[in-house]
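See the structures that follow.
Coordinate-derived values only; no laboratory data. None of the values given here were measured: they were computed from a predicted structure. Cβ atoms are built from the backbone, for glycine too; each structure is taken alone.
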Structure P
Amino acid sequence: MLSVFFGYDENAILSVDTYFNNTYDEEWLDDPFVKEIIRMVDHSEVQGRQCILSDVLGQIPPERLSGGAKALILMYEEEDFYTDLIVCGANCEKLILDMAQQKDISCSLSGYDVSFENLGDREHPIPVRCTNDGTLMKTREEFILKMLEYAEEMRL
């Protein structure tokens, strides 16, 4: 299940690039789901543990992946990775919901960058928990309404 705290949380990791670059394990790039994250978020293909082929940048090391891809990889690979979803864009939403069906993920949201368009569809029937008040959001509309309810707390 995905649990979201609406508002700025000083415990959330905001410097995903630095965190990833100093903690990732090359073996993660062998995992088919990590390859899917990189393909869907960065439109790039893993060629090897130190080589990713990007349509825009050419051959790059894992350290040059986008912040969104790095955040998702960390959510997937680390049990207690806690970040603010402000580092993710709409292109990360489906994968976050996919992961949340397999494991518990907790994060904060201090901005309006994600709204989980696919929340409540056939592929993503599991609700998202609001940790501010414990309510469950089953649809994108419920998620947006809850986000607006805590809008004042979402400012940095």
Structure Q
Amino acid sequence: MKEKVLIFRPLRKEDIDELHELLNNLSERAKLFFHPHPFDKKTLKELCSSERDHYFVLILDGKIIGYSMLRLFHYTVPSLGCCIRNGYENRGYGTLLVRWTLEEAKRLGYKEVILHVYEENKAARRIYEKVGFKIIKRNDEKKELRMSITL
């Protein structure tokens, strides 16, 4: 049996076409929950040259199957977001990607990471709680939770 090779690394310009395809082929349900920025190629190219935010990919046997980010917006604490390619969900890759992204955050010198997750996004909530995120605020109007983890 062939061993699977996983690579975690920063997003590069040569990833744009494949990442564009991954994002635009997310399930409709995933798109309801994951919409951090437009999925067009122009936006994705701009992300590659961000000096403030950090964007990453998870590659399995040469194919991008995951995408994560640490974005600062107007915060001093980065906000985490991530998604897994349609068809690769529920195999543990999301947990691996979140854990790796948190290690990157620590390596980059951050002491805390936050995120927002819809209450009904139970799969994501399970991952976040498993790695140690705690609910710090509820937004009942948006049915959204704000979660935090200390690194």
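Computing volume of the Cα convex hull per residue in Å³, for residues 20-75 alone gives 97 for which of P, Q?
Here the read-out was taken from Q.
Thinking of P, Q, which structure, once mean count of other Cβ atoms within 10 Å over residues 36-43 is computed, gives back 13.4?
So the calculation was done on Q.
Figure out for me which of the structures P, Q the number 2, 10, 19, 23, 19, 13, 9, 4, 1, 0 belongs to, where P(r) over Cα pairs in 5 Å bins from 0, in percent was derived from the coordinates. Intermediate results must be reported in sequence, preceding the final value.
Details: P: 2, 10, 19, 23, 19, 13, 9, 4, 1, 0; Q: 2, 9, 19, 23, 22, 16, 7, 2, 0, 0.
Source structure for this number: P.
Work out distance in nm of label points 7 Å out along Cα→Cβ at positions 28 and 60 for each of structures P, Q, then name the structure with the largest result.
Evaluating distance in nm of label points 7 Å out along Cα→Cβ at positions 28 and 60 on every structure, the highest lands on Q.
Comparing P, Q, where is relative contact order in percent (Cα under 8 Å, 6 or more apart) highest?
Top value of relative contact order in percent (Cα under 8 Å, 6 or more apart), among P, Q, belongs to structure P.
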